[in-house]
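Derivation of every value follows stated rules applied to the coordinates shown; laboratory data play no part. Keep in mind that what you see is a predicted model, and the values were worked out from it rather than measured. Cβ atoms are built from the backbone, for glycine too; each structure is taken alone.
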Structure P
Amino acid sequence: MWAALISVLSVVAGLRLPAVRVGPIGPDKLAHFGVYALLAVLLAWGFSRRKTGWPTTAASTFILLAGFGFGALMEGVQAWFVPERSFEYADMAANGFGIFAGWIASLFIFK
C-alpha cells in the first residue's frame, strides 16, 4: 500500500511543500528521504514477522535493492510519463539515503 501511495505522490504535479530547510536540504529532498525511509521500515517489518527471523542477508538485500530500484523507477516514470515532472539525481540520492537510513533503523527497531 505504501509503495502505491509513493507511486501516486511521484506523479502528482505541483505538490506544494512548506518551505522548511535543514541546512542546504530543502523540503522536497526531506520528503523523499522520509517517505523512502518509511518504505524500508515497513518492508523490514514485514520480514520481521516471518518465521525466518530478522535480520537476514536475503531480507536486507531485498529491502536495499528493491528500495533503490523502486526509487529509480519512480524518477524514470516522472521523466518519461509526467510532463510537469522531471528526473533528478538529487531526488534519487534522497530516496537512496532514505532507504538506507530506514534499513539501519529497522535493525534496531525489530531486534
Structure Q
Amino acid sequence: MNSIDRTLVMSPPEVWQLVSDRERAQAWMVALGAPPDADIACDSEPEQRIAWEASGERPCRLELQVAEKGWGTNVIVRAEAGGDVEGILEQLLEELASPERRPFSGVV
C-alpha cells in the first residue's frame, strides 16, 4: 500500500468536506484504475477517516485520515491499486490544498 501525508493550511471541517465528497472520490478512484461506472463503497469515522473502495476486475482502495495539526490539518492518504500510484497521491493532495484547481475533474 502506498502512503503519503501532508499538512494543509485548512481547518479539519474544510478538509473533511472535500475528502467526503462522493463525486470527487469517484474521480480519484478512476485515476487509480477503477472503471468510471464502478460501484464505490464508503466506510468512515466522521471527520477522522474515510475509505473508498472499488471492487471488480480492477479493484482499488483509497483511505484518507484527517487530524488537526498546529495551524492546519494533517492528511494521510493510503492507496492500493495496480501500478505505481505515488504521482496520483501527490496530485490528490495538491487538489485538496487548492480545490479550485481540481486536476481530476473531467476524469469521470
Highest-scoring structure on distance in nm of label points 7 Å out along Cα→Cβ at positions 31 and 87 (candidates P, Q) is P
Among P, Q, considering only distance in nm of label points 7 Å out along Cα→Cβ at positions 7 and 95, which has the greatest calculated value? Q
Can you tell which of P, Q yields 2.9 when distance in nm of label points 7 Å out along Cα→Cβ at positions 55 and 79 is derived from it? P
Which of P, Q yields 22, 14, 13 for semi-axes √(5λ) of the Cα gyration tensor in Å, as computed? Q
For helix-only ellipticity at 222 nm (-39500 (n - 2.57) for each DSSP H run of 4 or more, over all residues; to 500) computed as -24000, the structure of P, Q it came from: P
Kindly point out which one of P, Q the value 11.8 was derived from, the read-out being mean count of other Cβ atoms within 10 Å over residues 39-46. Q
